[in-house]
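Enquirer: Each structure below is given as C-alpha cells.
What follows draws every value from the coordinates through simple rules; no lab data is involved. If you're wondering where the values come from, they're calculated on a predicted model, not measured in any experiment. Cβ atoms are built from the backbone, for glycine too; each structure is taken alone.
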Structure 1
Amino acid sequence: MQASTTRNAAIAGSVASVALVAIVASVPRSPFQPVLPGSAGPSGPFRWLAGLTGLDAVHGSALVVVSVLTVALAAAAFLAVLREAWRGTISAGTVIGLTVAYHVVVLFLPLLFSRDVYSYAYYGKIAGVYHANPYVVTPSDFPSDPLALYVGPRWVGTPAVYGPLFTLLSSGVARMFGSVTALIAAFRVIAIVASLATIAIVARLVRRVRPEREAFAVAMIGLNPVVLFQSVASGHNDLLVALSIAGALALVIAGKELPAIAVLSLGALVKATAAVPLLLLVVVVVARTEPGRRARALAAHLAVAAAIALLFALPFLQTSDPSLGMTELAKHQGWLAPSRFFGRVLDAMTGEALGIVSRVTFAAAFVLALFLIARALVRRAPSIPAEAEGAAWGWSLLFLMLLGPVLLPWYLAWTLPLAWLLPKVPRLTAVWIGTLLTVSQWATEPTRYPRAYDANVLFGHYVLTPVVVVVLAWLAVDFVRRLRAGTPFEEEPDEVAASARRR
C-alpha cells in the first residue's frame with residue numbers, strides 16, 4: 001500500500017509539475033520566454049489555462065517568483081518520479097506513455113529559455129539563402145535579415161561554431177521555411193523527433209540488456225525537465241548528438257562497430273562532442289585487433305570517419321578558418337562551468353593576470369581523464385563487453401561537460417542515453433547536475449526582467465557553480481578510486497570495494 005501511494009504521488013507530482021511549467025511558459029511575457037516574433041507567442045490550450053488560472057494577470061516581480069517556484073517544483077517532482085522508476089514501482093510502459101504525452105505538451109508551447117535557434121536559422125540562411133560561408137561571415141554581415149531582431153547579441157558577430165552536417169541541415173531548413181516563426185517550429189520539431197528517437201533506441205536496448213533499468217533509463221531522458229523544456233522546447237541540436245550516441249551504442253552492442261563509427265562521425269559533424277566516444281570506440285577496435293593488423297585496422301576505421309567528415313565539410317572548407325568553427329568555439333566560456341568560476345577567482349586575486357591558468361588546468365584535467373579511460377579500455381579490449389564501452393563513454397562525456405569552459409543545461413543530453421549503464425556515483429552525478437541545471441534558468445531575457453536576470457546570473461555563478469564543483473570533486477574521487485583498485489568503470493560501489501580488498 002505504501003509503495004503504491006508513493007508511486008501514485010510521484011506520477012501525479014510529475015504530471016502536475018509539467019503542467020505548471022507549461023502554463024507559466026504560456027503566460028504573455030513569461031520569464032521563460034526569449035524574445036519572440038508576435039506570431040510565435042503563446043497560444044493554444046496552455047495559454048487558455050494561463051487565463052483560466054489567473055496567471056496571465058500576474059506581472060513583474062510576482063511572475064518571476066512564480067517562475068522560480070515552478071522550476072524548483074519541477075526539479076523536485078522529477079527526482080521523486082525518477083526514484084520510483086529506479087525502484088521499479090513505476091512500469092516502463094507508464095514512463096513511456098508519460099514521455100510521449102510530455103513531448104506533445106511541448107508542441108503547444110512557445111520557444112523557451114534560449115535564442116540559439118535563431119543562430120541556427122541565421123547560419124542556415126547565410127549558407128542556403130545568401131550563398132555565403134557561415135564559417136567566414138557572420139550574421140552582422142546581413143543586418144537586414146528578419147532574424148537580426150532576434151539573434152542573441154553575442155552571436156551577431158560570431159561565425160558558425162556547429163558542425164558542417166548541422167549547418168547543411170540548417171541550410172535546408174532555411175530554404176524550406178521563410179518566416180521566423182516557421183523556422184522556430186522546424187527546429188523544435190527536429191528536436192522532438194530526435195528526443196523521441198533517442199528514447200525509443202534506449203528503451204529497446206535496455207529492455208534487451210538490463211530490463212530492470214528500462215523505466216529509469218527512459219525517465220532520465222523523457223521525464224527530465226532539462227530535456228523537455230531547456231532542450232526540446234528550445235530546439236537544441238544537442239538532441240541530435242544524443243541520438244547519434246544512442247544509435248552508436250546500439251550498433252556496438254549488436255557487434256556492428258564500423259557502422260557505429262559512421263554514426264558517431266555524423267554526430268561529431270553536428271557538434272564536436274560526439275568525437276569523444278568516437279575516439280574511445282576507435283581505441284577499443286584497434287586494441288582488440290591482432291598486433292600485426294592494428295595499423296591497417298586504425299587506417300580503415302579512420303578512413304571511414306575522415307571520408308564522412310570530408311563529404312559534409314567540403315562545401316565549407318577554406319583557409320580563413322579551416323577548423324570550421326572549432327577555433328572560435330575554443331574562445332567561449334561561461335554559465336555554470338567550474339573552470340570559469342575558478343578563472344574569475346584567480347583574476348580577482350591577480351588583477352586579471354592568472355585566470356587563464358584555470359582554463360588550461362581544467363582542459364588538461366579532461367585530457368588526462370580521457371587518456372586514463374582510454375588506457376583502461378585498451379587493457380580490457382580483448383574481452384571488454386559492449387556495455388562497459390558505453391559506460392566509459394558516459395564517464396568521458398560527464399568529464400567533458402563538467403571540465404569544459406561552458407556548462408549549459410542542454411549539454412546534459414549528451415550523457416543521458418548512457419546513464420543507465422553507469423554505476424552509482426556517475427549516475428547520481430548526472431541526476432544532481434540535471435537538478436541544478438533545471439533550477440539554473442528562470443529569467444531568460446535581461447531586457448524584460450533586468451533585475452531578475454541579474455539575480456539569476458549571480459545565483460548561477462555563485463550558488464549553483466560551487467555545488468557543481470562539489471559534485472565534480474565527488475565524481476573525480478570515485479574515478480581515482482576505481483583506477484587505484486583496477487575496477488571497471490561500470491561496476492557498482494560494492495564491487496569496487498571488493499576489488500580493492502582483493503588487491
Structure 2
Amino acid sequence: MTQTFSTRRKVLLFCTLGVLTLIVGASGAYAYSFSDRALPNTAIAGHSLSGMKESAIASLVADLENQTKINITVGSSSAQASLADLGVSIDEDATARAALERSDHVLARFTALFSSNSIEPVVTKDSEAFTRFTQRLSESQGPAPVNAGVFADADGTFKVTQGSSGLSIEASPLEQAIDTALSTLSSTSVSVEVKEHDPQATTDEAQKVADAANSLIAPEVKLGDGIDTFTATALEKTAWVSLPKIPDETAKAALDSHAVNDWVEQIAQKTNVAPIPIYDNVDSAGNVLVEEAYPGKSGLAANNVSDIASALFDAVSKGESYSATFNYDKVEPTRETRQVMAGYEGYAYPMAEGEKWIDIDLSANRLTGYEGQTPVIGPFAINHGAPGHETVTGLFHVYLQYASQDMGCTPDWPYCARDVPWVSYFTGSYAMHGAPWVSSFGRGSVGGSHGCVNLPVGAAHEVYTWATIGTPVASHY
C-alpha cells in the first residue's frame with residue numbers, strides 16, 4: 001500500500017513538472033513572438049493592430065489616410081477634400097513605431113492580455129495650406145475680402161492698395177471635422193457657413209503705415225568722397241524701410257539697419273579705387289628684364305563704412321538729414337610678372353605679348369606705338385630737343401595727359417606756347433605733343449624743341465587717345 005502511494009506521488013510530481021514546463025515554454029514563445037509585433041488589444045481608430053509588424057501597420061495607416069475624405073457642404077454647393085488638401089499629414093512610420101513601443105518591454109507583453117491600448121496617429125498640420133484651401137472654398141462662393149496693402153511706387157513714394165469686404169467661410173466647423181476624421185480615420189461630412197467679412201487690414205490702417213513710411217524717408221541723405229556727391233534717391237530710401245504687418249497696432253514702419261548698411265557699402269564701392277598691379281617683364285627663365293615695366297597704381301578703400309551707416313541710421317530715424325564723407329585707406333598694388341616675347345632683343349624695349357609701348361627713335365626721328373611687336377600707330381616723323389635742350393633717353397612711362405595746355409608762359413621759362421594740343425608727359429617736363437607752329441617734321445634737333453617730342457597735331461592726337469597712363473616710353477638713339 002505504501003509502495004503504491006509513493007508511486008502515485010512520483011507520477012503526480014512528474015505531471016506537474018511537465019505542465020509547468022509547457023506553461024513556461026508557451027509563455028516564452030508568446031513573449032518572443034510579440035517582440036517585433038503589436039501587442040494584443042492594440043488598435044488605432046477601432047482597427048486592430050494585434051500581431052502586426054511595423055511595415056504592415058504603416059501600410060494600413062497610409063491606406064486609411066488615403067481613404068479618409070471630408071465631404072463639405074457650402075451653401076448650395078458641395079466639395080470633397082482629402083486630409084492632404086487640408087494641410088493634414090499622418091506620419092505612418094512614426095505612428096507604427098508608437099504602436100510597437102510597448103512591445104519592447106517583456107512584462108508589457110503579458111499585461112497587454114488584460115488591457116487595451118488605443119494608438120493616436122502622429123499628425124502634422126500646415127496652417128498655411130489649410131488657409132489656402134478655405135480661401136479657395138470661399139472664392140467659389142464669391143469675391144473674398146481683400147486686405148489693404150502698402151507698396152513703394154517707381155517714384156519712391158509709399159502708396160496704398162485699397163481693401164474691400166468679401167465672402168469667407170467659418171473655419172471652425174471644418175477644423176472640428178478634421179479632428180473627427182483623425183479620431184476615426186474614416187470619412188466624415190460637415191456643413192460650413194459663408195459670411196461677409198471686412199478685410200483684416202483696412203485702407204485706413206494701411207494709409208497710416210504709408211504716411212509713417214513716407215515721413216521716415218523724407219530726410220535728405222548725401223555721401224561724398226571729396227570729389228563727387230551721392231544723394232540717396234527716394235526710391236533707394238524705400239528699400240531701407242521695413243513695413244509692419246497690418247493690422248498690428250504695436251508695430252511701426254522702421255529703418256532696416258542692414259538695408260542702410262548695404263546702401264552705404266554700395267556707394268563706398270563706387271568711390272573705391274582698385275589698385276593696378278605692378279608688372280615686371282621677365283624672360284622665359286624668370287629673370288627680370290624690366291623692373292616695373294608697368295609701374296602700377298595704389299588704390300583706395302573706404303574705411304568708415306560702418307560708422308557712416310550707423311550715424312545715418314540714427315539721424316534718419318530721428319527725422320534728421322544726414323551727410324558724410326568717406327575716409328580711405330591706401331591699398332598697395334600687388335607685384336606680378338609677365339613673360340616677354342621671343343625676339344625682343346631686336347627692339348628698344350623687352351615687351352610682353354599685346355603690351356602697349358611707345359618707341360621714340362631719336363636717330364631716325366620717328367615715333368611708333370606698338371602692341372607687342374606689332375606697330376599700331378605711326379611711325380610718325382618727329383622733331384626733338386635742340387642742342388642744349390636734348391630730349392632725355394631711357395625707359396619712362398606716360399604719367400599725365402592734357403587735351404590742351406599752355407607751355408612755358410612763366411618767368412621760369414624762356415618761351416610761351418599757348419593751347420598746345422594733345423599733350424602726353426612721360427617724365428618731368430618732357431612730353432609728346434602737337435606742334436601746329438612747326439611746318440615740317442622728321443628734322444630731329446634741327447629747329448628742335450626745348451626737349452619735348454614735337455608731332456603733327458593729328459599724330460599727337462593719335463598718341464593721346466591710344467596711350468594710357470603707365471604706357472612705357474622707350475627714348476633712344
Structure 3
Amino acid sequence: MVNDAYVRLDGRGLFGWARRAADQLATRRAEINALNVFPVPDADTGSNLAHTIASAVDEAAGLPENLWDDFTTVAQALARGAIRGARGNSGVVLSQILRGVAEAETDDGFDGAALAESLRIAVSLIDAAIVDPVEGTVVTVVRATAVAATEAAASDSSLDYVLAAAVAAARTALSNTPSQLEALRTAGVVDAGGAGFVVLLEALATQVGAELGDSERYSAGAPDLTLAAGTDPELEVMFLFTADGAAIDALETEFTGRGTSLLIARGDGEATVHIHTHVAGAVIERAFALGAVSDLRIEVLPGLPHVDRPERVLVALTPPGSVATLYRTVGAQVVEVDATTMSSTDIVGSVLTEIRRSRAGEVILLPNGMLRRRELVAVDNATHAFDQAITLVPTRRVVSGIAALALHEPKEPLATAAYTMMEAAAAMRTATVAEDLTVRAEGNTWTSDTLLAAVTSASRRLLDGGGELVTLITAEALAAEQLDALEHELGVDVVHYDGTGLTSAGLLAEIGVE
C-alpha cells in the first residue's frame with residue numbers, strides 16, 4: 001500500500017527521499033565499491049555516490065524551513081548540491097538525475113508522470129554530458145528505466161504504478177549489464193553505478209510506502225588483471241568550469257582525445273567537468289585559459305601493473321586502526337572489518353576484492369575469527385572461479401594471526417608454509433577481555449574490576465598450561481610500568497601491541513600464550 005500522504009511528493013517528501021537515499025548509499029557503500037571494475041577498478045563508486053548525495057542533502061538542509069514545502073525549491077537545492085559535490089563518473093551522473101527531478105513539470109506535485117519526465121530529462125542530460133558513452137553501465141540502466149516509466153505513465157500516472165514499473169525495469173536492466181560489458185562479465189558483477197541508481201529508486205519506494213519486494217544484495221567481484229597489459233596510472237581531474245556556452249563547447253573540443261571518461265555536465269553558465277588523463281597539467285592549464293575553474297580535485301587512479309604477478313600474499317582480516325597497521329607492517333594485505341557497520345555481504349565482498357586484486361598466484365587467508373562459517377563458505381565458493389591457489393589458516397583470534405605470521409616462510413611451498421602457520425596458530429592458547437571486563441579463557445568466564453586485572457588473571461590461567469611468552473593486544477593504553485610489573489608477576493616475557501580498533505569487535509584485549 002502507498003501512503004496516501006505521499007502519493008504526490010511535496011518538498012518535504014522529496015527531502016525525505018534524498019535523506020533516505022543518502023542513508024542507504026552510505027550503508028551500502030562497501031557493497032557497491034566492491035562491484036567497481038569499470039572504467040577503472042578503483043573501488044570508489046559507492047563512496048562517490050554516498051558523497052554526492054550527502055552534498056545534495058546538505059545543500060537542501062540549509063534552506064530556510066519555510067521553503068521546505070516547495071518541491072521545486074528543494075529539488076533545485078538538491079541538484080545544486082549534487083552538481084557542486086559530485087565525485088567521479090557516478091557522482092556526475094547522479095547529479096544529472098537530480099537535475100532531471102528539478103526540471104520536471106510538477107505543478108500538480110511530483111506524481112508518476114513527473115517521475116517519468118524527470119527520468120527522460122536525466123537521460124538527455126547524461127547523454128549530453130558523456131562524450132563517449134558505454135553500454136552496460138548506469139547510462140543503460142537509467143535509459144531503460146525512463147522508457148518503462150514513460151510507458152507506465154501513459155496508462156496510469158499514479159506514483160506507485162509508475163514507480164513499480166521503474167524499479168522493475170531498473171532491476172532487470174542492471175541484471176543484464178554483464179552481458180553488455182566484458183569487464184563486468186569477466187569479474188562476475190553488475191555495474192556499480194547502476195546498482196547505486198537502483199538503490200536510489202528503492203529509497204523512493206520506501207519513502208512513499210510502496211511494497212516492491214526486498215532490495216537485492218550484490219555479489220562482489222574484481223577485475224581480471226592477469227592478462228591485462230600494463231598501464232601507467234592516470235589522474236582523475238574534476239572541477240567546476242564557469243564560462244559561456246562557446247567556451248564550454250571549446251573545452252569539450254580541447255579535451256576530446258586527451259583522456260578517457262570525459263563528462264561535461266552543463267548548467268547555466270557553468271559545467272561540471274570530469275576526465276581521466278595522463279596529461280593533467282595540460283588539461284588544467286587549458287581550462288584556466290578558457291574560463292574560471294573552481295572546486296578543482298585531482299586523484300591518482302590505479303594503473304594496471306607492468307610487473308609480474310606476485311607469487312604469494314597473506315590476506316588478513318583485522319579490526320580497523322592500529323592492529324591493521326601492525327599487520328601491514330609485517331607484510332600482510334589487510335581487510336579492515338568494523339563489525340558495528342559492515343554487513344556479512346560487505347565483509348565477504350571486501351575479502352574477495354582484496355584476494356582478486358592482489359593478482360598473486362598463491363594466497364594465504366587469515367580470518368582471525370572475523371569470518372563466520374557461512375561467510376567462509378561464501379568466500380570459498382566464490383574463489384573457485386579464481387585462477388589463484390587459496391589456502392585458509394584457521395586463526396581464531398587477531399593475536400593467533402600474529403603468531404602465524406611470525407612463522408611464515410615465503411620460500412617454502414604453499415602447503416608447507418601454511419601447515420607451519422597453522423601449527424603456530426593452534427599452539428597459541430588465547431583469551432579475550434570484553435568491553436564490560438568479562439574474561440573468557442580456556443572455557444572459563446569471569447569478570448574483573450580493571451583491564452589490568454583482567455589481563456593478569458587471563459594470562460595466569462593460560463600459563464597454567466605452560467608457556468614462555470605472553471602476547472598482549474589492548475584497546476586501551478597500559479603504562480610501561482604496568483607492563484613491567486605484569487611481566488615480573490607472570491615470570492615470562494610479555495609483548496604488548498596497541499589494539500586501537502578492537503572495540504569494534506566488542507573487545508578491550510586479546511591475550512595469547514605460547
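Enquirer: Work out which structure the value -21000 belongs to, where helix-only ellipticity at 222 nm (-39500 (n - 2.57) for each DSSP H run of 4 or more, over all residues; to 500) was derived from one of 1, 2, 3.
Expert: The value was obtained from structure 1.
Enquirer: Where does the value 0.20 come from, among 1, 2, 3, when FRET efficiency 1/(1 + (r/R0)^6) of positions 131 and 211 (r between Cβ atoms, R0 = 41 Å, to 0.05) is the thing being computed?
Expert: 1
Enquirer: Could you figure out which one of 1, 2, 3 the value 11.1 for distance in nm of label points 7 Å out along Cα→Cβ at positions 75 and 387 was computed from? The partial results should precede the final answer.
Expert: Details: 1: 3.2; 2: 11.1; 3: 5.1.
Source structure: 2.
Enquirer: FRET efficiency 1/(1 + (r/R0)^6) of positions 187 and 435 (r between Cβ atoms, R0 = 35 Å, to 0.05) computed as 0.35: which structure among 1, 2, 3?
Expert: Working: 1: 0.85; 2: 0.00; 3: 0.35.
The structure behind it is 3.
Enquirer: From 1, 2, 3, which structure was Rg/Rh (Cα atoms, Kirkwood Rh) = 0.96 calculated on? Please list the in-between numbers first.
Expert: Numbers: 1: 0.96; 2: 1.38; 3: 1.05.
Working through the options, I get structure 1.
Enquirer: So, one more: Work out which structure the value 3.8 belongs to, where distance in nm of label points 7 Å out along Cα→Cβ at positions 59 and 411 was derived from one of 1, 2, 3.
Expert: Working: 1: 3.8; 2: 11.1; 3: 6.0.
Traced to structure 1.
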